[in-house]
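Each structure below appears as structure tokens.
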Structure P
Amino acid sequence: MSLKNAYSSVIDALHKRPNGVSFNKLANDLKGKISRVKLVETLGKLLEDGVLEVKEDVRHKQKKVFKLKEEMREKIREINEIEKSLMNDISNLHLILKKYAEIAKEIKNESIRRYIEFRLNSLILELFRSFMR
């Protein structure tokens, strides 16, 4: 799996857990998608890039809880809205691509930009495959 795919998989898994998640639970969520070694590497990179926050689990001193920062969660919500509108009306594809570009331009964080790029590529591929059926 490429680093972009790993980033996207980890970010999507973290987004599904708004209150945060321990490493082991996150690894179980991603089982079969990325290895634990790749997960450690990706979490480190996302933390370094300022996309994540890590806190100690109040119930277990040795456990860490990983959580997306609110800026990232907001961008994901924006992307989800764009994708919903695209699925409802494909004729607006050019407007949706323009909106993705606008969102990407305002983002300075490279990890978030890579995530948006990956999501857009995945969406376009999904649309193309739907036309081929």
Structure Q
Amino acid sequence: MNFTVRTEYALRALHEVLSGNGKPVNRKQISANQNISEHYLEKICLDLKKNNILISKMGPGGGFTISREPGSISFWEIYKAVDLQNGEFMTCYPGIKGVCELHDKCQVKDIWRRFNQKLIESMSNITLADIT
């Protein structure tokens, strides 16, 4: 599993949106307050919107709001939206790309599978409500 700055920025942007108390928070405001490039932030917000985490409102007074209660949006869901490439989660040891050549005869893959399950479980138990 690779956590990148996209996950960090998504969490910071979501925190900023939550601070709007239900009123739309625009991208310029998030960018300025969280010191995130507006262009980069746009891509992250688009991924969050596609994954039903953010709602966007166009026009004057527009911006982003959270799509549902913060307690129902998990860290796992946020990570999947912005950082999980090709919908694939780690299937082998960290850092391997694709399928390991030893996968069929590997004696330790079950350790990584169990690790992944626990990690997903832990990430699923952390919600946006925890950062407010």
Structure R
Amino acid sequence: MRPGALRFLTDENVSPALIAFLRERDHDVLDVKERGWHGTTDATLLRKAARSRRMIISHDRDFGTLAINQRQPCYGVIYLRLKDQRSRNAIRVVREFLERDLDIRPGMLIVLQESQARIRRVPSTSRQQIR
């Protein structure tokens, strides 16, 4: 699946500017803030994202921990591990990542930093729990 085909669930720590950027490029984005899900646990959001086949975008590394260490159901996570978390920088990093010709598949944990992107698969039991 190419990045343009992805659907996202954005955590409450993701800026409205990044959400708008993604939507302007025709990505399907479901935002925690817009849905009124403030304070919802990360485990619950991970399950919601998995059920709706969306990758979570967050500045919070706990989603990766839940998927890998606790083997919670996970469709995919993009962890924005940025030194500069301002909207302009987050948009730049995400834009550069999405412009790459990568084969992004369900069950991937993607760590985006200013200078690199790391991609790993979550354990298969986390992917198999998605129904």
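Remarks
- Which entry (P, Q, R) yields the derived value -22000 for helix-only ellipticity at 222 nm (-39500 (n - 2.57) for each DSSP H run of 4 or more, over all residues; to 500): P
- Origin of the derived value 2.8 (distance in nm of label points 7 Å out along Cα→Cβ at positions 26 and 122; candidates P, Q, R): R
Readers should treat all values here as calculations from the given coordinates under stated rules, not as data from a laboratory. None of the values given here were measured: they were computed from a predicted structure. Cβ atoms are built from the backbone, for glycine too; each structure is taken alone.
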